[in-house]
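Below you'll find a set of structures to go through.
Derivation of every value follows stated rules applied to the coordinates shown; laboratory data play no part. Because the structure is a prediction, the values reported are computed rather than measured. Cβ atoms are built from the backbone, for glycine too; each structure is taken alone.
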Structure P
């Protein structure tokens, strides 16, 4: 059964359809009734507690059927249930008789109802033409069904009359897509579960009738990647009688609506100094982070991949000295003007070294701090580097940690050791987590001239070699079964192959390609959603307890893993398909999922263009994240797939640092993948073009900064400006001075005749750099 999503919303006004009159049923019968409260009470015109049907108190399901005067098309019902304003029927569906069978009305399948007065319009998924209706009740308080009145309305093109004070069962559009909007240069797809293959769709501007783009739906999917309007209007997809919520299309749309929120979450959710100040158990730098929050692993790539975007953000963090010096403070404070993301990186490292946290995941995070140091040194005291470096190198090989950690799956904590364990679905021990930290420490050790530098690279290569030989990607536990930590595996393997191709173990390239094949195979469905396994019911991890599992971090983390692997995919068709899949997972976060909701319950008030957020936000808990901005609360569970929105808010819902950090890394890998630099020496000037996620305000000319260096040692920061309205490109020009001492305050690049010029944006693995000869 193809079912549209149901939403309860409060109606505040009445817009009566004056010419529409309700249908008076001829009779009502029920599965059971009490002598003082017979079924006939639901059609007697009374809505009080004294005029209602009561079933017997027995295990359901319960039902009540109405017979109408004639066969006709129906438009919806009013339903009054419960007693004294409480105890309404909870889970139920409205059915109609068609060809001697009872058929569910998709828009009238309700789970978790808490309203005693409902307005229930029937949607266009089916034509409800009948003379018999039934309310099928599968859950009700104390096993007693209580219905005071059912009002039946005939079909009208204007819909059934509004009902003041009622809650409404309203059909969320049957076209499910990213509620906010789409990047103009990326895949744009939607899912329409209530239409048949070959159904035409159009895209039009909201409030206009002209079709601006046309296509057809195949396997519930519509693709409008070719729609690039180039303006700031709102659009909608229309498929038959169904349409989507409004959305917009523009450059860097995901980054535009997510960058600040991603940083806001990390600011608010910090332990001790965030927006909840109490001491939280099992928390270190961030509340409820345990040992596997992966904060610096993801914050550092964000910063390195797009520094101008984070530098121009408003400063929200002010350093707070600790009342208890055992908690933080071993690192001297950052400069007041440091970008918030740099202060967050400083905070994470400060907590680790101050508290002496030697869990392998904790000390491994320090490698990321050291990687980012060259770009942070203008904001942080030199003392910071020395303390972090000394701590990391001193404890890297420690086999014992400093304390017991909740959910710890580590057999030991020596980061040089080969890790052969595959972690549980908790996500606390993903394969290959030590690869990238060892690669980073190898680079740091080389810079410091340490004699043991090779040992770090050898450890990374040995770990990858074991994974090439022993990991079976067809086993879900090696991939999506790692839940919030799966992305760690592929990003580590890919970075080794990208940065040390000559040292990488034999077969690593093929191993990455094999992972890609599994991703593509398991994403062949109406949502472009990578499934847990190959069986029809293997969509997401699930288990016998309510908290098994809320896999938000897995969904939003997959794009980072895909983007890490894509440089090693030689088949253009596979690359194109991977692009669709990675964007489908970002879109799933924004509403292209069986529930049609954004993963953030407060998204409608926090994220531009989102109409519907997650059902609820978990209150309390160890993280106390309910007041944190941009928290990712929940996602569709296994039972919701392929399309069962009527089940509503089942399974676990709770924000977690481990949900947001994988999304943050996805933003970093997007910037890495899509940033481009071009430069040319023209006479005595260098012209530079930068394409990077920097155009977030379509009404303003924005800017960024690239670094220009000459091989003879001069370094200049060149401000590049948006090339035009809503442009993806930023342009700048820098004078070149040959063999002269620059004049005071002159902004020019000092060069010698045989110099080369380098232009860079970002840093290292996540940055971009080109070098060109000086033509004179």
Structure Q
């Protein structure tokens, strides 16, 4: 094998004549030889293992994206066994062996999804229900006003075990004297976890299903603490004790740190973010550093690094120990214990758990004298994380954290090669070079991480922070050198009740971080809203990231193909002209000025999701003007002149059925309704929220759910009318007249209560 393998092993291409462009018959063999040569180099450098993690993830995507119902577990296991059995047979065919291993990994990923669904399967509340609720408080999150509970349900509204959710999440606004582990009795309004507000949007129902939450809602009245009817289970007692300790420390840090600085400092230590006000969240997002307050990879690495450094430095103070004992391995082992305890205390959140796995594997590599930071270790961490929680692959947390780390590992040598050398004469020169290296390294790593995570952040949140590079460059040194070391020291001092001065100092450092964030948030265009692009563009951009980071040879250049196509699709997204809420409570229509206008009373959260998907940065209140509404309903005119009517009261059916081109209602439309396109209760039960593109005389309708496809968190409707709603073709209105405005009114008799997101 040639020594030039790292540059691509392009010997096959070098044999082509340079005087002319190769013809297609010559190009195909040359390209095949180039790929084969590079793959041989990849195999020599042991860079093929990470592709098993990619194949495992592909199997998970197939499970979540294509299955209908719940597949049998034996089928993917049998497929994996057959593919694995072919590996010895294909020992003399490296390409065939690699394909067989990849197929086996994909089948195991499919099996992981099947097992996970069976593990978390619990009843989901069928419909909105109000009734008495009793159960144990598992977690309590305090907020500026009120709080939120997760309750393990003992009884609710007389429902039997087959229909009663195992866990529910409820919010309350009045102050309640509650603690985790209490057995409570209350009256609650619960509803099924809401599905996506638009096709391709965030599906809270799926997220809640895998968290074991079968309903969400709000407390009506006060919460009464009662003696438990049975002994509290041991697991619940332990979880409640940890959660109560987190709440106590959260309040202590928030009080010592003071104001919003204390609230952010508490969130950094305990993971409890309920005390952070919305304006503070907005400032942190605009500065591109909101990831700092979410317990994730940054916190795990910094916490492990601080513990590792402290332990190793302590041993180094005793030369006999440092010379005889493997202090580096001892420090790594202590750091593993410390970072695990930190993850448990911070709530064992899904994102924190994945980051913990990654950190433990990298520290474990030190114990066995292997490189700590490598693509192989990252792939192993991804395999373990996905095997435990395959649904995490669909969320932004997994995608952004592993994407960022993959980018940093792939660019590590390039970044190190571009940093200035630290040699020099004199302490001042060395200090200056150290500062320059630190700043340059922060800028480079931040840029790489932002580029690697940009597709996922834009797809899920429709926002881009162009000044995030500045925000991270100015605040991360403060977080690394002051905030996180103070957090570790504060936790160590807490049992001795010597921690308050440390929390105060940490609060001052966080206050500086907030000041920098506020300054950056004041820049014009600090938070850009981008139109939502489709899943196809995301898959192509993700494939480009994988191709750009895993290969060590010039195979990386293949990433340009999916990247180019993905960027073209992402920069030319489909923009819909009409959105309809899943409950028919409201809609949004593109008006004459090209912007969305709200009809009815869609929940503010839902309306803002529609606006973000359209690339519109307005708030829900700003989009609620422009439609003519009264007690019976609303009407508006689309850009092409079609009349859209939203009916609240059945008395509006005769008039609106006669003049509307598109009729929307949460009720059942009469069979005699002559509107061109009818979206009523039956259709919405089958399709969920709708996004519609208006075209010449017709409409392209995109549902958020497939009526003919059952998922565990979204059962198929049993109603015939729901699965096959009658739809008349839209009609075109020529020379339309301006719709007559209805009597303006603030009556809310028919407005549904906004669901808690």
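So the values come out like this:
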{"item": "Structures P, Q, by distance in nm of label points 7 Å out along Cα→Cβ at positions 373 and 629: label with the highest value", "result": "Q"}
{"item": "Structure (P, Q) behind the derived value -15500 of helix-only ellipticity at 222 nm (-39500 (n - 2.57) for each DSSP H run of 4 or more, over all residues; to 500)", "result": "Q"}
{"item": "Per mean count of other Cβ atoms within 10 Å over residues 45-52, the highest-valued of structures P, Q", "result": "Q"}
